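Laboratory data are not the source of any read-out in this text; all were calculated from the coordinates shown. Source: prediction; values computed, not measured. Cβ atoms are built from the backbone, for glycine too; each structure is taken alone.
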Structure P
Amino acid sequence: MLVGVPTEIKNLEFRVGLTTGSVEELVHHGHEVLVQGGAGEGVGLHDDMYRAAGAQIVADAAEIFARADMVVKVKEPQPQECRLLRPGQVLFTYLHLAPDPGQAQMLRESGCVAIAYETVTAADGTLPLLSPMSEVAGRMSIQAGAHALEKAKGGSGMLLGGVPGVEAARVVVIGGGVVGTNAVRMAMGMEAHVTVLDTSLKRLKELDFQFGCMLNTIYSTRETLWKHVTGADLVIGAVLVPGATAPKLVTREMLRAMRPGSVVVDVAIDQGGCFETSRPTTHSDPTYVEEGVVHYCVANMPGNVARTSTFALNNATLPFTLALADKGYRQALLDDPHLRNGLNVHAGDITCAAVAQALGCEYRPAIDVLSEGLPPAS
């Protein structure tokens, strides 16, 4: 298979779809790899390093999309990239289609086969290709929130951990999954007062055992959300419904009741955000103030630590990339139901139920579209 890796073009996105190590593995399996010149510069992987790994360097993205059987990226294709996709071409990347009907429509019109990292599953029900970036984003959320609390950034002027004789900041984390757990770990390490809310008692017990009595674990209801959000200095939105639009758990009224200069970090913004007042921001202009509260809603947070993120992502995606290349997408998806859960768009059909529901589109099960034209089982 001919695999293509274009340079990411989203605002201040420096990650790259394949590392040199991943390229070498693909070449070892008998595949060809095209890499756009400069695609890995942001993470210290230069063109000569890709050549040494066996890749061919090409000048522009148009050639990548025109020639490659499968395009491997990091972020969702931008409109100019969607226009380059062609029928039957495999796109393997993060998509986050639920809050993005425009992208979904362009992918459908292209006729491509779009497989989303964020909906690939594992046998234990986890999301193995989302997890590495969730770990990064969870840790970064505290770093970003602490910075936004500074007066120069519009915050209340609180040091997250305080100092002897001065109370530490109160950090509330909504959601105890991968993002939330990593946010809790960082906030506790910085000696803040930390509360985590979740609707799973099982998960709250696990967090209690993991972090001990210094972590306040609270069952999430509208009442407890109001109480803890309005009393917080920093709130991390870490909720996820796989493939679907994030629920708006924190209302404008809650934010209005917070102390001016408090901060919210919406890690769920890729899926539409879990604060009523959230809207996507960029690394070049990451925050805005609404209802007196500083909002940090960058939609590609891990892109700011591109080297760590790229290598962490490739560690998780490489086995799936190899399967798609070795077997062809159809057989790979038929063989592996967990990879098949990543199929979001196939030749104009929406094949992820949560995405179809969010977009109000007709849903066709992935197994149905993949089985079309195959001989009946004997």
Structure Q
Amino acid sequence: MNKYTHIALSLLVVLSVGLMWGCQPKEVTSAKVYIQQNDWDSAIKQLEIAVQNYPENAEAHYLLGRAYGMKGRFEDMNREFEASLKADPKFATQIEFERNKYWIESYNKGVQMFNAEKIDEAIEAFKKAAVIDPNRVETYRNLAIAYARAKQFEEAIGAFQKAIELDPNSPETLLNMGMVYYQMGKYKESAETLEKVLELQPDNVDAITTLGLAYHMLGETDKAISAYERALQQAPSNPDLLFNYAALLLKKGEFERAAETFKSLLKDNPDDYDAVVAVADAFLQVAEKFTKEANKLETEDDTANREEIEKLRKTAKEFYAKAVPYLEKATQLKPDNRNIWFNLGVAYIHLGEREKGEAAFKKADELEKAEKQ
């Protein structure tokens, strides 16, 4: 959540109500005297009698709602305000002022507490603001984010849903909701929600990125790749997008495309270990693919396939050769990774560099023994 600017409460000039106390219930008259004396408890007692005896008296309901607000009884306040408006809308301006006053106070406290990382207190303040005025969408948006920060995800989704009821076409609310669904592991719901964001904002990179991750987790690789390609159109140099996109290509078996995409990450950051290893892995998987195809043909003992076998082994060597510089770079960046040394040994052996291969295998064995000690 971004830092929030406090909402300034505009000073409203509230006209005094009932300067003429002539034709009104005696309980209302008494309550007004108590209100002038700041004796709200006594005023409430008189006004509760007044609304019971005169249920159509808008002023009695308004004053009782105001008194309840002073005591922090906001649900009761709203009930009386609604009764007043139903009886006669003449106190609408005063009612709006009272609600805004308390809502702003609670909302601003929620913002303060959130920014101070006092999340539980922020949640309570936003919850109170929602009681005071249940029709303010920003309350539910921020309540949802506070719940999410506290990892109370079900509560966050409930608050997001309330915000969407009030404002169904808010890309920001839908985006945050989709991200929370993703955090919960509800990838289907996340994808469905993020697709709605893209209906409203087709170029929303955050939505596209998370959508790609959601489809990835759902095993819908083609949809995930499509989402990343859309995102990369908007942010072609985004390293996270490129890495995830390449990883999906690798998973799909498009090894060469994956390798080229991973390599693009190294232009700006040649020492990105994960990208270096990913390029090497992509080339190794291509090499292993051709090697297995050659081995399969060889076991069939079909001399007619000898030329094809040699062609496959030659292609495999080409990809082992492509992998070697990246494997060597990886051993320089992290010399204690046993698997990298082992894979380097495999590549060297396939390239006919037996001495280098045996040295790499020896290093891998030494690291394995060290790990077991």
Structure R
Amino acid sequence: MRVPSYVLPIIVLSQFCCTSLWFAGNAVVGSLTQKLNLTEAAIGHITSAVQFGFITGTLVFAIYAIADRFSPSKVFFTCAVLGAVFNFAVIADFNSFATILSLRFLTGFFLAGIYPVGMKIAADYFQKGLGKSLGYLVGALVLGTAFPHLVKNFTTALPWKAVMLSTSVLAVFGGVLMLGFVKNGPYRKLNTQFDIKSWFKVFKNKPFRAAAFGYFGHMWELYAFWAFVPVMLVTYNGLHQEPAFNVPICSFLIIGLGSLACVAGGYLSQRFGEKKTAASALLLSGCCCLASPLAFLYAPPVIFIGFIIFWGLVVIADSPLFSTIVAKNAAVEIKGTALTITNCIGFAITIFSIQLITLLSTSWSATHAYMLLAIGPVFGLLALYSKKP
């Protein structure tokens, strides 16, 4: 069946519009802390609330197989609207620190019906060339991740409430696009059964298990790297006498250029295969983890920024490929559940790696802590090429 040419661009645009909710809080967290007179420690709590909400949401969506039992486009639209409402509610004058945390948690919860469900919709339309399609889709998420750093560079000219309003409007627009133009895909198989056993069944499939474990290793590194890009730049600025980097702009470029790597990885996978392409990116990013102390201590500015940009490319290039392998090796009727539960576990892992690097960078070494991120790529590569049944 020939898929209309507009389907993939609509999915990608909708994904970008809706995932802007994820990082809207990051762009205005400084204003929120000033308004509520919070400590610096509260900034981390506000940022983490979305992650916890997303993990909880993916857990619920996976247990009840929401994306497999109901129309994925309708699920996407409903979650986009609800996520936008809770995102917008942050601007209310009566909010306290507790209500802000609750609203960011709920925003993250409904993002569970956007990011993994968007991948499910793409998988329902594209069996051939799925890696390329998911490359564009994850690339949209990467741009959403980088966007707050760009916004931060111009925060003095933007009222923080306008940022929350604009991202909410953008999310509703993305949901309407998905509902109006992307119907159920030709490869979708309706699953009307509520079967909690499917939660565990997916991991009995060895190719699925290998891809999922590879993804978990990738996630151990990815969000910790993204979270600490600004810290890396500040650390380097403090160690060297050369002109300092513009941290927000450089952070936007380092993370945002990863969207190109996602797309490039999708095309490369068509020639070399998803597994080999993902493994290559995982190996290169692991090498970057191990080489990071040398870059901090001895690299001149041009080499250092080039190194971090390269790391930013290879750290994300494998993400859509792992999702592709997961989708291909899951039974059709539980494909949405498989993608969602993989996301759930993967994002839970990011909290541990972020906390570990936070601890080590302050109590041990700000230049050597990132070597520990190599644990993820090593684990992922071992999982991909394990001979165990």
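Out of P, Q, R, which has the highest value for FRET efficiency 1/(1 + (r/R0)^6) of positions 113 and 209 (r between Cβ atoms, R0 = 25 Å, to 0.05)?
For this comparison of FRET efficiency 1/(1 + (r/R0)^6) of positions 113 and 209 (r between Cβ atoms, R0 = 25 Å, to 0.05), the top structure is R.
State the single structure among P, Q, R that was used to calculate Cα Rg over 2.2 N^0.38 Å, giving 0.95.
Value 0.95 for Cα Rg over 2.2 N^0.38 Å corresponds to R out of P, Q, R.
If distance in nm of label points 7 Å out along Cα→Cβ at positions 97 and 329 is computed to be 4.5, which of P, Q, R is the source?
R
Using relative contact order in percent (Cα under 8 Å, 6 or more apart) for the comparison, can you identify which of P, Q, R gives the largest number?
When relative contact order in percent (Cα under 8 Å, 6 or more apart) is calculated for P, Q, R, structure R comes out on top.
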